[in-house]
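What follows is a set of structures for review.
Only the coordinates and a few stated rules stand behind these numbers; no lab work does. Just so it is clear, the model here is predicted, and its values are computed rather than measured.
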Structure P
Amino acid sequence: MNIQVYFADPYSSWQRGSNENANGLLREFFPKRTDLAEVSMDELKEALYLINNRPRKCLGWKSAHEAFMEQVLHLI
């Protein structure tokens, strides 16, 4: 495919901005030391729904879902 791939250095969170941001959003619902084995699928789905439908500054105050659907509909 001739695609360049970038791997962040270990223990270098500043190189993984989007990943660290997503972790922070999940921590609002599931704080550190939460036993994820005890989190139900419904709780997880609800948290993901709320995160994906939250307006974001980097997307022009659209939700991730709105931005994604806009791109999908553009391709049709």
Structure Q
Amino acid sequence: MKSIKEDWAIERIDPTLRAIFRAAAAEFLIKTPPKVVISEFLEIAKSFFPNGKECKLANGVLDKLATKILSA
């Protein structure tokens, strides 16, 4: 299940963001409402990356994760 571009290796993504994605995926799997999960984990991402593009990446990946996990 890919939520990032096919030509991106997961190792390219910051370890903190990877941890955020894993934790959010676990929340989606236990049926936590997607809006809540995305909102909370974006706040966490903003605290680690206040001035970076990482939050936009996180938003996109979390949205794709929610769609894929909840539609399965």
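Data overview
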read-out	value
helix-only ellipticity at 222 nm (-39500 (n - 2.57) for each DSSP H run of 4 or more, over all residues; to 500) derived as -15000 - corresponding label from P, Q	P
Winner on relative contact order in percent (Cα under 8 Å, 6 or more apart) once structures P, Q are ranked, highest first	Q
If Cα extents along the principal axes in Å is computed and equals 31, 27, 16, the structure in P, Q	Q
